[in-house]
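Peer 1: I've put the structures underneath this note.
Read the figures in this text as sums done on the coordinates, not as results from a lab. Note that the structure is predicted; figures quoted are calculated from it, not measured. Cβ atoms are built from the backbone, for glycine too; each structure is taken alone.
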Structure I
Amino acid sequence: MYNYIFLLPLYNDWESCSVLVDKINFQMKKLNKKCEILIIDDCSNSMQTNFLSFSNITKIDVLSLRKNLGSQKAISIGLQYLYKIEKKMIITILDSDGEDDANKIPDMIKNAEIEEDKVIVSTRTKRQENILFKLLYFIHKMITFLFSLNWISYGNYSSFHSDQLKKILSQKSSWLAFSACVAKNCNIKKVKAERKKRLDGISKLSFLGLIFHSLRVNTVFIARAMILSIFYILILFLFFNLGYFFCIFFIFAIIVYNLLLTITFFLNNQKSFTNSIDLIKK
C-alpha cells in the first residue's frame, strides 16, 4: 500500500496552486486513491490561499522557506524532507503554476507503481510560449547536450517510488537542477504530455534566468563538460587555418563557459545542500 504525495514548489502562485490542487483531487478521485499535498513555499511575498477541504486529499502541508532560493532548491529541500519520512511513497512533482498537464497524473502514477526502479518523467510535446522563448529554450537544450551528451526534454514533472530518493539525493545534484540530477543518477521512463498555459500570472523565467538554469544543468555534469570542452578545443585547433577568428571566438567562449560552470559549482556547494533543510521555517 502506497502513500501518494504531491510535491509542489511555489513562489507567489497561490491562485494557480489552488486550481491545481483541485485538479489533483479530481484525478485522484478517478483513481480512487487518497493523497497528501506538500507545498514548498519559496519565501513568497503574497498572501497564502486558504485551501478548501477535498474528498481525496487528506492533508495539505505548507513548508515555508526562510529565503527565496528558486524552484530547483525548493524541490531539493522538499525531497530531503520526504526522505526523512519512513513510508512507502509514490511522489509526484508538479510546478504550482499549472503548466504541467494534470490530466497525465493517472498515467504517471500507474507507471511509477509498476516500475519502481525508474523515475517517470513527462516529456513536453508542445509548449505554449512565444517563438522567441521556444528558440532560446532550444538553444539551451543544445548547449546542455553539447556539454553533457544528454538531451533533456523534461522538467520537474515526474512521479517515482520513494526508493528512488536515495539515488536522486545521493550526489547533491538535485540542489542544482532536478531534471539533470535524474538524467545523471536514475533510470527513466518518458510519458508524453502537452505543456499547458499558466493558470494565472506571467512566467518568472526570464532570458537571464534561462541562462543560469542552463549553467546549473551542465554543472551537474561538470567533469564531463570539461572533458568535452578539451575535445572541442582540440577539434577547433585542427581547423585553425580554415577560420582564425572563428576558432579563436569559440575557444574563448568555451573557456569562459567552463569558468562560469566552475563558479556555479562552488557557489552551490555540498555544505549548502547538507544544511538546506534548516532553511525551513519552524
Structure II
Amino acid sequence: MLVYKTKVDLVDRINNLMQPDFSLGFVPTMGALHQGHLSLVKSALANNNFVVVSVFVNPTQFNSSSDLNKYPRSLAKDIKALETVSKDSILIYAPEVEDLYGFKIKSESFNFMGIESLMEGNSRPGHFNGVGTIVKRLLQIVNPNKAYFGEKDFQQLLIIKKMVEQEGLEVKIVGCPIEREPNGLAMSSRNGRLSPKEFHESAMIYEILQTVKQKFSSEDIASTCDWVLRRFNNNPLFELDYFQISDIESLMPIKEKIPNKKYRAFIAAYIGDVRLIDNIDLN
C-alpha cells in the first residue's frame, strides 16, 4: 500500500486512477486508527471505487500544545489496519505540516452561525476554525464525491456541512453511526490513554446517555440534567465538562421540548487527564 506524502503526488495518482464514471470517497483522520475509523473506510469503500484516507494530526485544532504532543502517532500501525480493509482501493495521504500549511500555521476564520461557540467550541476556543481550515484544504486537494465523518463528533459534522455549503464545495458529507467498545464507550483514539480501571469506569458515560434517552419521553429537561450532574458528582474519577440536551439543527440547549423537533444529548467529561465525548439521539 503506497503512502503519499505530498499533495502533488496524491493528486497525480488520483488523476491516473479515476475514470469518468468512477466515484472517490474520502475519510479524513488524525491517525491512531481504531475500528471506528475502519468502519468509516468500509462505508466509503461500499459506495465508491477508491477511497483516500488522510492521516494528519492537525495543529490548528488543538488548544493545548501538551494535548497536541500527547496525541498518538502510529502511521505504521495505521497502514497495517487499513490493509485489513483493502490493499488495492485505498490511497493514504500522510503529509507533513508544510504540505498543508506552508510555513504559516494559522487557521482561517469562519462564521458557523453560532454553532462554533457552543459545547466543544466553548470548551476549546478556536477549535472549529482549525477543523474548518484543515477539512476545507483536504477537500480541495482530494476533490472527493463523498466524505465520511463519525457522529461521535456530531457538532463537528454539522460544522463541516455548513463549511461545505458556505464554500460551495461539491462534495456530499456523510455522517456514520458511532462505533462502540464492548462496554459501550465510544471508540476514540484517546481511549488508548485510559488505564484499565479508567476504561472500565468510562462505560458510565454511555450508561448515562441511555438512561437520559429513556427519561426523555416522560421527564422534564431540568430534572434530567440534575440527575446527570448527581451521577457525575457521585463518581470521583470523573470531572464533567458539560452535559446538554440540544436541538439537532441549531445545537442550542433546550429547556422545554417542542413537538416534532429532533433532539440529542451531549456529554464531555474528564477521567484522569483524558477528555471523552459522546452523544445520543433522543427521539
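Peer 1: Identify the structure, out of I, II, from whose coordinates distance in nm of label points 7 Å out along Cα→Cβ at positions 51 and 179 was calculated to give 2.6. Walk me through the intermediate numbers first.
Peer 2: On the way: I: 2.6; II: 0.9.
Only one of I, II returns 2.6 for distance in nm of label points 7 Å out along Cα→Cβ at positions 51 and 179, namely I.
Peer 1: Now, a different point. Determine which structure produced the value 1.32 for Cα Rg over 2.2 N^0.38 Å, for residues 35-122 alone, calculated from the coordinates; the candidates are I, II.
Peer 2: On the way: I: 1.16; II: 1.32.
Comparing all candidates, it corresponds to II.
Peer 1: Quick check on the output: 13, 31, 30, 19, 5, 0 is P(r) over Cα pairs in 10 Å bins from 0, in percent, for residues 171-266 alone, derived from one of I, II. Which one produced it?
Peer 2: I
Peer 1: Quick check for you: by relative contact order in percent (Cα under 8 Å, 6 or more apart), which of I, II is greatest? Walk me through the numbers before you get to the answer.
Peer 2: Numbers: I: 21; II: 17.
Result for relative contact order in percent (Cα under 8 Å, 6 or more apart) over I, II: largest is I.
Peer 1: In terms of distance in nm of label points 7 Å out along Cα→Cβ at positions 115 and 131, which of structures I, II is highest?
Peer 2: Details: I: 3.6; II: 0.9.
Of structures I, II, the maximum of distance in nm of label points 7 Å out along Cα→Cβ at positions 115 and 131 occurs in I.
Peer 1: Name the one structure among I, II that helix-only ellipticity at 222 nm (-39500 (n - 2.57) for each DSSP H run of 4 or more, over all residues; to 500) of -15000 was derived from.
Peer 2: Of the options listed, only I reproduces it.
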